[in-house]
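What follows is a set of structures for review.
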Structure I
Amino acid sequence: MVYLKDQIKEGRLLLSGPSFNPKIGEQETRKEATLVFRVEDEETLLQLIKLDPYWTEGLVAEFQITEWNPMFGMLGASADQIEEHLAKK
């Protein structure tokens, strides 16, 4: 959690959370999460992923990178706008 909170403070991680995966019979389905980062390029993102404790502890079986361009809402805001919004809280 500390690592993710640090990434949020640095303005790199915009949101993070587990996906809902119900149990199938008595077996639990695999655990998944979605993380949305704001970074300069894929190389920077890969560096951040490899520093994540879930990665370093071998808990990440696979991951997928999808480039996304949010156009509306807070995720489409600039880093300055987000900081300004957070400062008001």
Structure II
Amino acid sequence: MSKYLSISSLVAQVAPEKREQVRAAMEAVPYVEVPIVGENGKLVVLIDAPHTRIIVETLDILKNLPGVISLLPVYQHEEQETASLLAEERQ
């Protein structure tokens, strides 16, 4: 049995006057966190999902939210853990 982990970080440029509304809309999407919101409309967006396919689907949702001007990918990481490695970590 394997477990996938996919992490992506982005910088979103949004309309500055809509930054809090966009943040709330983004954080309503599963697997999404927005830890930093700049007054200039730049947001740091983190996506921590169980598979890369979900990251891609989430990006499509985020880019189509009202107020989003652009999304710039910064980091992407994926790894697979086997059941035995997970068991060792739990001990």
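Can you tell which of I, II yields 1.1 when distance in nm of label points 7 Å out along Cα→Cβ at positions 12 and 60 is derived from it?
Details: I: 1.1; II: 1.8.
This figure was derived from I.
Ranked on mean projected area of the Cα convex hull in nm², which label among I, II comes first with the largest value? Display every interim value, and only then the final one.
Details: I: 7.5; II: 6.3.
Of structures I, II, the maximum of mean projected area of the Cα convex hull in nm² occurs in I.
Suppose you compute relative contact order in percent (Cα under 8 Å, 6 or more apart) for every structure in I, II: which one lands on 21?
Working: I: 21; II: 45.
Going through each structure in turn, the value belongs to I.
When mean count of other Cβ atoms within 10 Å over residues 4-11 is calculated, the result is 13.6; to which of the structures I, II does this value belong? If you can, show how the numbers build up before the last one.
Details: I: 13.6; II: 17.9.
Computing mean count of other Cβ atoms within 10 Å over residues 4-11 on every structure in I, II gives 13.6 only for I.
Computed from the coordinates by the stated procedures, all read-outs in this text should not be read as laboratory data. Nothing here was measured: the structure is a model prediction, and the numbers come from that model. Cβ atoms are built from the backbone, for glycine too; each structure is taken alone.
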